[in-house]
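Quick heads-up: structures coming right below.
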Structure P
Amino acid sequence: MSFDKDNVNKLFTQFKDKYVTVDLRGNYQSEGKVIAIDNYLNLVLENENGLETIKGGNIIFISLKED
């Protein structure tokens, strides 16, 4: 299966306005609502500490949180 740029963007945008758990390099984890995401998987999360920016290169895994 091959993806063009537009399809990849659509796959990433499924996370927008959803609550996620993000596993990061260095055995770190972050949680929050996805405010923004780009084609490099850079994220802006809204959590109890305010807004958090996460570089896509540090992300190992993103999972949707169940309600």
Structure Q
Amino acid sequence: MTNENTIMKLNEMRLNTMAETYINQRSNPDYQDLSFDDRFSLLVDIEYSKIKSNKMDRLIRNANF
């Protein structure tokens, strides 16, 4: 599987933040020294935070504050 296919699949699953972070990790040499587990944890943490933040924003917007 190519990296482009991986990115396409992440976007198709609506994991856009994870796809963007993956692209950034590939182009940034600072991430090359991290283990797979560390890099994967960063991807998941960033996507999780984005989803939670979007949910909170939506709830606030729907509450008409």
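Every number here is computed from the coordinates shown, using simple stated rules; none is lab data. Here the structure is a predicted model, which is why all the values come from computation and not from measurement. Cβ atoms are built from the backbone, for glycine too; each structure is taken alone.
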Out of P, Q, which structure matches -25000 when helix-only ellipticity at 222 nm (-39500 (n - 2.57) for each DSSP H run of 4 or more, over all residues; to 500) is calculated? Q
Entry that produces 34, 17, 12 once Cα extents along the principal axes in Å, for residues 17-56 alone is calculated, selected from P, Q: Q
The value -0.50, -0.77, -1.24 for log10 I(q)/I(0) by the Debye sum over Cα atoms at q = 0.14, 0.19, 0.29 Å⁻¹ was derived from one model only; which of P, Q is it? Q
Here distance in nm of label points 7 Å out along Cα→Cβ at positions 9 and 25 has been calculated and equals 1.5, so which of P, Q was it run on? Q
